[in-house]
Structure I
Amino acid sequence: YALGVIEFWRNLASSLEQGRPSCAPLTVIQDAKASDPEFTTWEPLKYGKARPEGINLTGVEEKQLYEGHKFIKRAARRLAPKLWYEKGKQGIVTTAGPYQIPILLVSLRMLRRTGSKIPVELFLANWNEYNATICEKILPTLNTRCRVLSDVYSQAAKASPPQRFQFKIFAILFSSFEHVLFLDADCFPLHDPRFVFNTEPYLSNGLVTWPDYWANTASSHYFHIAGIPEVPVSTRLSTESGQLLLNKKIHAASLIMMIYYNYYGPEYYYPLLCQGSHGAGDKETFIPAAMVMELPFYQVRTGAGPLGHWENGGFHGLAMLQMNPEHDYRNPPPYPTHFDPKPEVPKDEKPKPLFMHHLYPKLNPYNVLDEGGPARKDGKWHRMWPDNQEVLESFGYDVERRVWECIAEEACSRDEGLCKKARSYYKDVFG
């Protein structure tokens, strides 16, 4: 790591500790309604809809949180100009533990099959997760570099070690790129994503997020603590964080606030910003950080597209499709109105999918073809996703065929038995 990264982290870690909330950790009330469909359903026409309140805070506790937040906000403005990165450099950042590496390798192969040559930095938690064969032989062929997060994180001796959802934002912070596209290990682009750095809405905003299926469930206490006006629940959906675009030059101060919200996430800010709702974690820390620093952001307005199949009268979701942000910006879907609550968008104006976040099953060559999974039932192989013209047209090509080509490629690089199984599936299903 560059000396500038280490020096910045030491200064930031010191400020994080100085801004530590002095009240006890927060807990979400057991019978709180943040996960109740009444609150998780986004209803854009209910302008005065109440926020769920699942946290009991006294005035004293709220003031204690406010003081810590005020301190770090000032520190963010002071430290932001010192944030280190390689100016102009664009790249993808991701994280993965040992179990996720096979899944990531399939995602990376999908990335490269788009023709993209964009560099990738993979952050590992520590040297226990470092595999020399993976990092020194396999990943370089995919223009991917391993970086060990603990090498820089440990330079601030008093900093609490990151856990689970906290790794993502630290990987972004410690990456060398000025222009970052973060992708989860199980999320991959359907087309070369390089253009997103050079087009709107990224150019004007520097922070682009994508929507989840659910309403935002932040507590009103958060807005008091942050010292900003409360945003109506009807304004936007919650965030889905399988993909994130961030410009470090524009959003250095926002990034510091994101770090703060995640550093104290499990004890304070995940409860405040999510209140135990679906996927509670880092996903709701990005937009609030930009709001607090009064910096621009863009949440893609076109909703996530569920990909899956119908079975026994129910829909079985496998993946989320997230849309091309440039298409969304050029042809934003109309907001619902009382006389047209679900406005139709003409087919030729609908944004096309750009990312696929494959949630179930994980595309792990070791077990994706197990009996009972979506690719094999009743002893027969079959497609996981709908095989219809509308889906293929929205992708521009047969994405599932390519996914299985990449799974087979990865399987055949690892194990003869896996290779035979993957090739047998591919031949039976795709010919």
Structure II
Amino acid sequence: MIGLPTETEKDMEAIADLVEKTALAGEVSGRGRKKISVSVGTFVPKPHTPFQWEVQLSVEQSRKRFGLLKSKLRKKGITLKYHDPEMSFLEGVFSRGDRRLTALLINAWESGARLDSWSEHFDLSIWSEAATRMDIDLDDYLRERAEDERLPWDHIDPMIEQEFFVTERYKSRTREYTPDCRYHSCQKCGLCDFKTIMPVVHNRKKSPPPRAAIRDETVVEDSAENHYRYLISYSRIGPICYLGHLEFLQIIHRALRRAKLKPHFSKGFNPSPKISFGPALPVGTMSYCEFFSVDLLKPITKPAEAKNILNHVLPAGMEITDISALTGKLAQNIISTYDITFPRDLSESEQSLVADFDSIDSLNIERFRKGRQKSLDIRPLIKGIALKSGNRITLKLINRSSEPGTKPVEALAALLHLDEAEMLTLQILKTSWSELEE
């Protein structure tokens, strides 16, 4: 985190020093070169906290400090990621904003602001221009506030005394620790009235003894005899296809829990269910033939019954079609077949492009990665394409887990020269897949 109150350049250097010490510790462990990913964000003061009066870094100040960190973390194996300063700026505006921002929100939306949580859609200039039209100074929301100043959220009672926030603010300046009232004496924050709300006191558990060496932190995985692996096939039809891959991960995790199918968890510091998915389906694409594998602690003795239970707890449009034991590895390289419907009949020139596809040696597209434009030939990724009727196409794409792939809409746009508006009108259905034989 950068931009915390009282931060100095030495604090920035300390972040870089900590990362380098972590990298060195990884090298000492003697298990090959370690990769470290460092994620940094700009501090955004929040209401009803001791820092609600603090100033927030401007966009320029955040960029300067990120640049300082970047210059100090150039060691191989260290990757620095940071939150967009412009997005943090807008977060700061709305975090400590007032009722005038309702009109600003509507004005920005009417000016084209959409899906601003995604960096590819976010455009701060839309918000800045809307603020200018409404005579709103966005920078004013990031300034330091006086402790006796009336704040936009003062009419909301957080049940914690204002004096407690002030005291905590000054204690942060002197690095004075505030004990946890669950284990120590009451800190008089005002939340507990000792009538309807009482403090809950816990007995602190003894911490485990420190490990003797870094290499001891790694826990050996349980043997395969302790869990049972299954391949689960499913379909996703209808509006549910507009959920992204990460949302589907959560759906599967929750469905397994509701169906009382306990997955085997990985070991280490961040245990997670041992579930492996096939290639991620593009948002907006329907499918009859998706799949994932899962390791369970207990065997499924009645697959048909388990399938019915899972379907009962899954959302509409998603249906488990098969459950079978998986003995080998999950397919890594596959050929996917798509049925694509246009809202119109293809023109003669478009039909000719489809018919003559086999004679094409290359099909280049442009992609932007980390601010750089890169050209990619997707011709080797297209196994075949054929016209089924006047407005329907069958497309076969190759997907290798170790290499970049292509999406159906991306391949058709490149071949048929479709514009973005027409790309959004295509109805795409994945009908089958097969393992790629090489």
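Numerical summary
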| quantity | calculated |
| --- | --- |
| Mean projected area of the Cα convex hull in nm² - structure with the largest value, from I, II | II |
| Ranking I, II by FRET efficiency 1/(1 + (r/R0)^6) of positions 116 and 396 (r between Cβ atoms, R0 = 35 Å, to 0.05), the structure that comes out highest | I |
| Among I, II, which structure scores highest (criterion: distance in nm of label points 7 Å out along Cα→Cβ at positions 52 and 124) | I |
| For 19, 15, 13 (semi-axes √(5λ) of the Cα gyration tensor in Å, for residues 228-283 alone, calculated) the corresponding structure among I, II | I |
| Comparison of I, II - label where distance in nm of label points 7 Å out along Cα→Cβ at positions 364 and 380 is highest | I |
| For relative contact order in percent (Cα under 8 Å, 6 or more apart) computed as 18, the structure of I, II it came from | I |
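No value in this document is a laboratory result; all are computed from the given coordinates. Just so you know, these numbers come straight off a predicted model, no measurement behind them. Cβ atoms are built from the backbone, for glycine too; each structure is taken alone.
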